[in-house]
Each structure stands twice: as structure tokens, then as C-alpha cells.
1. When distance in nm of label points 7 Å out along Cα→Cβ at positions 380 and 396 is computed for each of 1, 2, 3, which one produces 1.4?
2. Figure out for me which of the structures 1, 2, 3 the number -12500 belongs to, where helix-only ellipticity at 222 nm (-39500 (n - 2.57) for each DSSP H run of 4 or more, over all residues; to 500) was derived from the coordinates.
Structure 1
Amino acid sequence: MTQAYEVVIGLEVHVELLTASKMFCACGTEFGQPPNTLVCPVCLGLPGALPVPNEKAVELAYRAAAALNCRLAPRLAFHRKHYFYPDLTKGYQISQAQSPVGEHGVVLIEDEEGREKPIRIRRLHLEEDTGKSLHDQGGESLVDLNRSGVPLIEIVTEPDIRSPEEARRFLQELRAILLYAGVSNVRMEEGSLRCDANISLRPVGSQAFGTLVEVKNMNSFRSVKRALEYEAQRQKEILERGEEVVRETRHFDETRGITRSARAKEEAADYRYFPEPDLPVLELDPAWLEGIRKNLPELPAQRRQRYQSLGLSPYQASVLVAEPSLAKVFEATLAEGAPAVAAANWVMGELQGYLQELGKEAEAFPLAPRQIAVILKLLEEEAITGPVAKKLFRDTLLTGEDPAEVVEREGLRQMGGRETLLPAVEQAIRENPAAVADYRKGKKAAIGFLVGQVMRLTQGRANPKEVQDLLRQALDGEGSQ
């Protein structure tokens, strides 16, 4: 009998904080600057240069911990984490070993059966980033120290994740929480959100953990899922052969879709932590800590609940909340007086689709909420048809014009009435004998094609229901003669 195995995953997530300067110096944090231009004696680790904590980074770290339901530490102590790597010029990284910013938090996700599942947060701590090594540059390895000293938080989960899909869902929810909390822009493509995973397998029913393997170099949510799926299968095959999994660090090869061995996995003792002598322990005002928690903005779970209370489906609420720029347009459209469900449909459908075609963000069209609200009002009053509404929206989104004014100027009001529509109905029947024959043979779906032809002839202005009624009257009447 084949042994069944359970996947056990814990994540370590590094998040770049949304500050203008680095963690312990005044150098900038802008992404994409020329190599080694955002550096100074402090972040280069030159002798005699002393670090000074960034107050904004401390505030954002505590805000993140509060948003993740962590217990907040009343004191902040930094430690030196020692290891050698070319992009770590000091030979150590300023981090936190004991007394992290937050502990014992939780993030709620949906498991693969749709049930609510808590993923516990073991700790959240502050640290500085390292530089970046660039390999295979004409046969050389180069180092860019612009990122050295950028403020990070590291979020470590408990091993509560039981599948690669759950890992992906957790990261998506974590990203949304940090975005809404204003802590980071969490752009994986820019390295402001980076994830390492610890994965092991154990026999189903066992409480003992298997041999842990760390997986690095995952640059997207899709990469995380792919890498963990591959690694779970690799370990399963090793165990089924009766062999032992080696404790190590492996890198994910995006192109080949595999993980490959990089080095032996370090233990905490290997880093030789000790208190940072150049930074005092910070005692934090209890009132300041309480203010951090009280002043949190509306977070994703709360916003999803509010949207559902407005009549949106769980799916609609989730899609809007997952993309803050769309949620912002939706909120503004509601403020213009639009009904919630119709506004959600237009933001998720017409707006999102058109933005993707144009390759633009919602912020590029600040008048979109007003335009959507006006168009929905015109539809509600049956002043325009659905096809006209869609074309009107796309045209006015680019020009910024008032849709109601365009309707009057271009003569786009809905056409109705037998005398107005009958000529187009008769023309559609004359020009499409095959569809007429199909209808008379009992293929009732052919009526939809003929309605579409009338809409084309009237440039989308005809009332579809009236058109369908006139077509049925004409076709059924002719067929009975």
C-alpha cells in the first residue's frame, strides 16, 4: 500500500517599507536608480559610520504588525546577524533576534474547500536589506548596493499551510492587507515583496515534522505555487524510494520549473546574533502603540464584508478588494449615487477590461466614477441601450466628456416604437433569409442573430425587447399565412 503524505509549509516574507529614506541613514530608496548611486558611509558599512533608526520605518512596522493581529512589543531592540556574502559589506545585517515588533498574529484565508482557515504569524521583525548581486555580467559578478539598508519587515508564519495553493492564497491576502494598511507597495516585480518557503512532507496522521527544505528565488505568486508543487513532488519521490530528504536551501529555476540545490540550510546559531552596540533599546509609549492599532484603516476582510452588505456577491467583493485602484473607483462611483451592484459590474467589467487593453491604471482616468454613474443613470431611465452605453463609456473615458452631453449631441438616445423600428426589422428579415429559415424550422436561437442585425442597422440604439417582439410578430405572422 502506497504511503500518503501531507505537505507542511511555512513562509518567510520580506516586505520593503514605504519610506523615502533607508533604515539607518538618509539615502533614498527609489527603485531603478543607476547602480551604487544611493549609498553613503552608513549603508556601505564604512568604519566609524553610525546608524540612526528611521522613525517612519518603525511606525510602519508596528502598523503592519497591528494589521496582522499581532501582539505589539513595548520595546524595540536590534541585533547583529552575521554572515558573509559579497553584497553584505559590513559582514553583518542589523535585524532583530529577540523582542520582535510583533508576535502571535493571524491571517484568515479560504482553504481549497472554501472554508475559513487561520494562518498563524509567528513573528514580524524589522531589519535592513542587503545589496544585490548580479551574476553572469559578461562573465563577472557585480554588486549594486542601492538596496543595502532599505527598511524591511520579515513576516514568519507558523507551519500551518498545507498546499501550494494555500500558500498562494495566503500571499495574496497578505499583500492586500499590507497595501490597505499603507505599509508597502508590495510589488514583487520590484522586489518589495519577496518570499522564501520552508516545505517538508510527513505521513498523513503523523504529528512529527519531516526534513525541512528552504526554497528561494520565487518572483511571483504563480512562481511560489509552481516551485512548491515541484518541491513537494520531488520530496515525495525521494521518500517513496526509501531515501532521506536532505536539509538544504534550494533555488527555483523559473525557466525549467524545477528547484536546484544551492547550499546547506543554516541554523540560527550560525548567524552569531548579539545586541547591536550602536543602537539603544527603544522603549515605546503605550499610548503611541494603542494609537497605531486604533488608527488602522479599513482592512480587506472588513471591506469585503461591507461590500457584501451592499448586495455584492462574495466573488465581486473579493475581486474589487484585491485591486485597491478598482476599489477606489468603485467607492467614488457609489459616492456619485450609482447603485452598488451595477457599479461593481461596470468597474469589474467595462472599466477593468478597457484598462487592460490600454495598459493603463485606473488613476489615469479620474473622471471614470462620474462617467460610470451618469451612464448607469441613462440606462436606468432607458435613455440609451446597453451597446450604446459600452461605446459611450469607452469614448468618454478617453475624452473626459460628460456622457449625457454626448448622447444629446450625437443623437444616441434609444429608439423605440413600431413605426420607428419596423423599417430596420423588415430590412434585417430581407437580408438574412437563412436565419429566417432557421427560425421557422424551430431554431428559436436564430432570433438572437436577427436582433443583432437590427441593432447593427440602428447603430445599437434600438430597444432590444421591442425589436425582438416585432421580429416574432413579423416572422410568426408570415409563417402562418
Structure 2
Amino acid sequence: MTEPNPSPAAAGRVTRWLERAPAPVFVAIAILAAFSTYFAMYAFRKPFAAAKFEGQFFLGTLIALKTAIVISQILGYAVSKYVGIKVCSEVTPARRARLLLLLIGCAQAALVLYGILPDDWKVVAIFLNGFPLGMVWGLVVWYLEGRRTSEILLAGLSLSFIIASGVVKDFGRAMMEGAVAQWWSLLPVVGPAIGGAMGEVSEGWMPAIVGAHFLPVFLASVWLLDQLPRPSVTDVAERTGREPMKGADRLAFMKQFAFGLALLCVAYFFLTAYRDFRDNYQVEIFDGLGYPYKANKAIITQTETLVTFGVMGVLALLNLVKDNRRGLLCALGIMAGGVALLGFSTVLLQAKLISGFWWMTLTGLGSYLTYVPYGSVLFDRLMASTRVAGTAVFAIYLADAIGYTGSVGVQIFKDLGASSMSRFAFFQGFTWFMCGFGVFCLLSTMVYFERKTRPAKG
């Protein structure tokens, strides 16, 4: 059974107020809470990618040190997704906030270890950092799914990781160059060891310092997120109740939609690798496009801000589609259009009709239009259209586990199988592949679910 909302006496004052608040007010506060929670989480996950570790190789191998660090965090993230299939789909509402705080505390402790350890051993610390962070998304989605406004709420949440990735990397770069005032300079021992008030921070210590800056934001955001009331009776009637799923429930779900899930997961295997490659090597890709970072210090934030508003605008339109079956098919159509945009934008770049800045913006828009629904509206609509009792978080984590496995594989392939290619050239070739393969998989998935969810003839 779906847990009902707490009684008025048991619910907190903010929760009771939100239950009575007009829908636009509830939506705005829910988006603020979810957005800021996940935005702050990215300050513990992505700042390390702003460092280049130029000319350094892992343990004397052909694998670049930065690649090894990136792969190690992705491995931690991937393992977390496999664990999260069980943990995040079974967690009860009362334990979500406490688990979020525990996860972020472990991630920050790992970043401190990252600053302490020698360069080659940083791969251990960043793995330990990625492992807890991989479960944060599912816990936040639990607060938002199964509502009549879920498309808007989940689109708002998805804005966070699109824009946060660029912001925290630009913040980290500025900190390494001594352009950010640092509160820890007041500490008598730690301050001089790490850097002065406007001193430069090393590539190793920068991630932990960035995380410390955003910790208060995370704590406040989780508190607000935990005040959100659970889905109303009307929400449950329209979107089905969302319940923790045990092992037997998860197995039955996979059997029921095996072929469609397989197509989605295969596409996501490469899509996650593509999205991660673009995200982790934006500095190097912009260098290849003729935008050296020292002369374009806010360029990542600029592109990702444009991508953020584009994705938000398109996905928010899904809230206008009230029929859940049509909403599912529209989401798949948007995703297929996103991967098609990857190829179209590359044609424009090669024809010199757009600049490298706009190519990176359009590849970001196309990849995120496809990537974001996997973690939000796609599986929420699937659960609602099929009336399956459970949580979309399970399907999200099933896809994520497979996706991050693909991300690790592509990272290794680049350094070992295509080491002579620059990261820019590799990314451009990967864009062509992702366009063709992604369109095929997603259009095939549309056909499958169009038939699978077709109403029975009366």
C-alpha cells in the first residue's frame, strides 16, 4: 500500500502549509528544494574535472592520469547504481533525508582523502567519492515522482546537473587561479597549508574546498525537500501510487517490458558514455575548437546555461500531455529528436555555418534532451501508463547502472584503442555514431511501447 500523508498533527508546519498552498507555489518550492539539493551535490562530484593533470600518466602506463581519475569516479558511480537498484527502490520515506546526509558526508570525506593522497593514489579516493553520490539522484526523485506536476518538477530537478556541472568546474578553475576568496584562510593551521585568502589552490585540494563551500546549501536544501507532502489522493488516482519495490516486484517488471527495456538500456549504454565524455573533457574539447580556457573562463557555464533553459522548456511541455500513454510516446519522440540534433549540428559545424561555441551548445542540448528523460519523466510516464505498482526509481537505476558501465568502457577505449586521436576528434566521431545508433534504438522503442501500451479494444 502507498503510505498516506502524515496526519495534520504529525506533519510539520511547512508540510501542512504546502499541502494547502496553491499548485504554482508548491511547484516553485519543490523545484527550488530539488534543484538546490542536486546542484549542491554536484559541487562534491564534478570540480575535479576542471583540473587537467597535463603530461601525467597513471602508474607509468599509457592511460592519462586524468582519464584514470575520471574512470575511477565513474566506476564508483556505476557500482553505486547497481547497489541503488535495491537501496533506492526499497528505502522508506522516513529514511530518505538521513540517507542523503550520510551519503554527502561520506563523499566529502573522500574528497579530503583525495587532497591528501599522492596523485596516482587519488583514483582510490575519487572511487570512494563516486560511490555514495550515485544514490543521491534516486532519493531526490522519490520526492517528486507520481504527481500530476511531475514533468515540471523533474524537469526543474534536471536543470541542476546540466548547469551545475559547468558552474562548479568554472568555480574550481577560478579557485585554482586564486580568483575566489577562501574562508578557510582564517584557520591557523589549515589555511596556510592549503592557500591564502586569495591564494591559488592545488589541483588535488580544490575539489574538497569547493565541496566545503556548498555543504551549507546542501543541508538547507535537504531539509526543505523533506518538508514536501507526499502525493495527494488525486495524484495517486492519475499517476498510480508509488511504493517501494521488493526483488520479486522488480523481476516481474523487467519480464513484462524486457524488449523495450533492453533497447532503452543499450541506447543509454552509449548515451551516458557520450554525455560523460563531453562533460569531463569540455576544457579539452573547447581547446580543440579554438577556445583556450584561459581566455574563455566562463564559456562552460555559458553553454550549459543555454542548454539548461532549452531542455527545461521542451520537457516542461510534456506536462500539457495529460494522457499518460501519449506522454510516454512524446517523451520518446523528444529523445529521438535529441540524438538527431547531434548529427544535424555536426553537419552545420563542418559546413562552417555555426561556430564551435554553438556546436557545443547544440550537442549539449541534443544529448541532454535524450539523457534527462531517462532519469525523470520517461519512467514516471511508463509507470503511470501501465499502472504498475512500484517506483520509477527502480527503472532509472537499472538504466543508470548499465549506462555508467558504458561510460567506463568508452573512457578506456579512448586511451588504449584510440590514443592517437585528440579528445576533440574522438568526441566528434562519437557524435556521428551516437546520432545514427541512438535514432535507431529510440524509434524502435517507440514502436514497441506504442504496441505494448495500446488500449485493449472493448
Structure 3
Amino acid sequence: MKAWFSDGVFRSVLRNASYLGSGKLGGTVLSLIALSCAGRGMSTALFGTLVVINAYAAGVSNLVKFQTWQFIVRFGAPALVRNENAMFCDIISFSFALDLASGAFGLIAGMALLPFLSHRVGIDDSAFVLAMFYCTLIPIMTAATPTGVLRTLDRFDSIAVQQMVTPLLNAIGSLFTFVMGYGFVGFVVSWYVSELIGDLFLWVVAARELRRQGFHNAMRPGLFAPARRIKGAWNFVWTTNFAHSIWSAWGSLSNVIVGAMLGPTDAGLFKIASTFFTSASKPADLMAKSFYPEVMRLDPTSNKPWLLALRSSLMAVGIGLIVLLVIFVGGRPLISLVFGHRYLEAFSLLQIMTVALLVSMAGFPMESLLYMSSKQKSALIAEGSAALAYGVVLVIFIHFFGLLGSGFAYVAGMCMKALFSFIPTFSAWRHRHTLTHAHLNSVDTPG
């Protein structure tokens, strides 16, 4: 362990993950306050409807969004190393334009499909107008450019601060709505406003940091002209878009499917369980977000990035074991305290889902390693195949086992994702000495 921490890159991964973790920890507590107020301030059916409305908007945004933050890190970090400021501005400009285009498409598609899907996913006529109103958040939900800017400029501390804004506003708004008795409409409005202000705040922070570092013209959207100056831009963004859109959307669309097959009450229980699982797996998620920028600066033909991945994975598993113990000891009383006895069934679901926790945490470096090795198509195949298989399994298991079946399907989906990602990652490691990576041709390799 002493040798691990003597590695400056490993320390950077942990430092940046700790920045993100500090914001996420506070955000998780505040999110639980918001969910608690909503759960106690409405019937289980209305709470489930609120969850489905939020999940629908988030699901559409995840389907259409480009992973522009990964694009900025992948191409922007080497540009900064070479002091190519004009190229870095082109990268930001291209990402900004992609966010605008995908956001506009998502807004139109989400609103157009909602009249046909609303009853199927548990949104009745009385909530339809509010659901349409909530869809106007889709454009800002799709934007990932400011996150990529701050990660590339190593401002994880600013991201940590921003991560507190939306949950804080959501908690305040939900508490106010609960105390004043504004009911379902009040919760929809408070969740909407907190999401809007929190996302706009991230744009403000990113724009201010760009100006502070002298990139004054970066936040000007440009699509085709900048793309022609960035070799491999379209290939990367389309590949990562398909991979992440398919898989990420299932986090939100799972709630929609559960609501459609079992009703809004069970959708609310699934939301509670998945929220706890997501919170429990945050350490791996945070390490992945800090691991990716660091590994992109390393030579994939050497042992260093692979050794860094192994150490990071083992560290995440160790943290996961602690989290797992906390869940089994304190999960039931915490759900009862926060949401009330009506929602205790969510703990049984959570117990099933936590089986996948260690698998998720152990496998977090694999996606970054595939991108480092220029095997983004392998990542697309792995994540896309796992997501599609998960969708089929989810429907089948819910049909036969009800709500608990969604938990079994969740475990199966996470295991399939890990397995399908491990196969090309292991192959890349075995053939690491023969890798040809555009990154090596454009950046001076460290060391």
C-alpha cells in the first residue's frame, strides 16, 4: 500500500475522487431529505407518478445525449499538453454544439412521444400537463460540456461544489412543499426549479473557469468546421454516444418499465431501492470520473495504466465491502426513518440488488482502459449488448417474479456488463505492446 500511494497518478485519482465524494455525500443526504418529504407528503401512487415523470425526462435525455465530457477529456487533455489553445477551443465549441443539437432533438422527441406513452408508464390525465412541462428540462439535462471542461482543467473542487446545488435546492423546495401542503404540483415544480438552477450553475462555473484561464472564445458553438480540424471526432462521439445512451438510459427507463408493468406504487419502491444502490456504488463512480482523465495521459503500451487500474479496482472493492456491511446493518431502519413503514418492501429489493455492488465497483476501470486503447467500439458492443440483454431479462423477471424480479434483473444486468467489458479489456492488456493509439502520436508520453 505504501508503494501504491507513492504513485503520484494514483494519489491524483484518489484526491479528485475525494473532491467529488465530498459533494456527492452531502448531495445524497439532501436527496434523501427531498425523497423523504415527497414520500411522506403524498400517497404512494402520486409519489410513484412523480418518480416516473422525472425518470421519463432523464431517460430521454440519456438516450439522446452525447458523452461530450469524455470527448473533451479524450481530445482536450492532449491539446493542453501541447499548448494548442486554438484546438482546445475547437473541442469545446464542437461539444457545445453537440449538446445544443441533442438537447433540441430530445425535447421534440420527448414531447412528441409522451401522449402515446403516458398511460403505459403510469402518468394519468391529471398529471399529463405537468409531465409535458417537465420535459422542457431535457435540453439542459443532456449537456455534459461544462463537466468535461472542469475535469480537463482539473477543477474537480468546482464540480464538488456544484454537486451540492441541485440537491440543496431540491431538499429546501421539497421541505417547503411538504410543510405548506402544496402536494403533487408543488413537488413537481420544486424538483423542476432545483434541476434547472443546478444545471445552469454548472455552465456558469465552467464559463468562468475558461475565461480565467484565457479561453475567451471557447463557448461559441460550432459543429462541422471544428470537427474537420479534430481527427477522429465524429467516430469517437458517435461510438460513446451509442454505448452510454443505451446503458445510462436504463437507469431511468427501468423505473418507467416497472411503472408500466406493475404500477406507480412499485415504481416508487424501485426508485427508493435503486437510489440507495446508486448511492452505495458512488465511490466507484467517483473514482472512474477521476481515473479517466489521468489514464488518458499514460502510455497504453506500458504497464503503468494497467497497474493503476488494478490498484484502483482493489481499492474500490475494499470500499465496497464496507458499504455492503453498512447497507445490511442500517438499510432497513434508514428506509423506515426516511420514508416510513409503507416503503419497507424496498429494503428486500435493495438486498437483492446489492449482490451486484462488488461487481460494479471492481469493474469500473475497464471502460476507461478500452477508450485509452482506442477500443471504443468494443466498449459500445459490450455496454449495448448488456443493456439490451438487461431490458429483456427485466421484462421477463418482472412478469414471473413481480417487483423482486426487477432486483434479480438488475443483478444480471450489472454482471453481464462487467463480463462483456472484461473480455475486450483483457484482450487489450494481452496485446498492449502492439497497440496503436492516436493519443501516442499527438501527445508526449509521460516518462
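1. 1
2. It was calculated from structure 1.
Laboratory data are not the source of any read-out in this text; all were calculated from the coordinates shown. Nothing here was measured: the structure is a model prediction, and the numbers come from that model. Cβ atoms are built from the backbone, for glycine too; each structure is taken alone.
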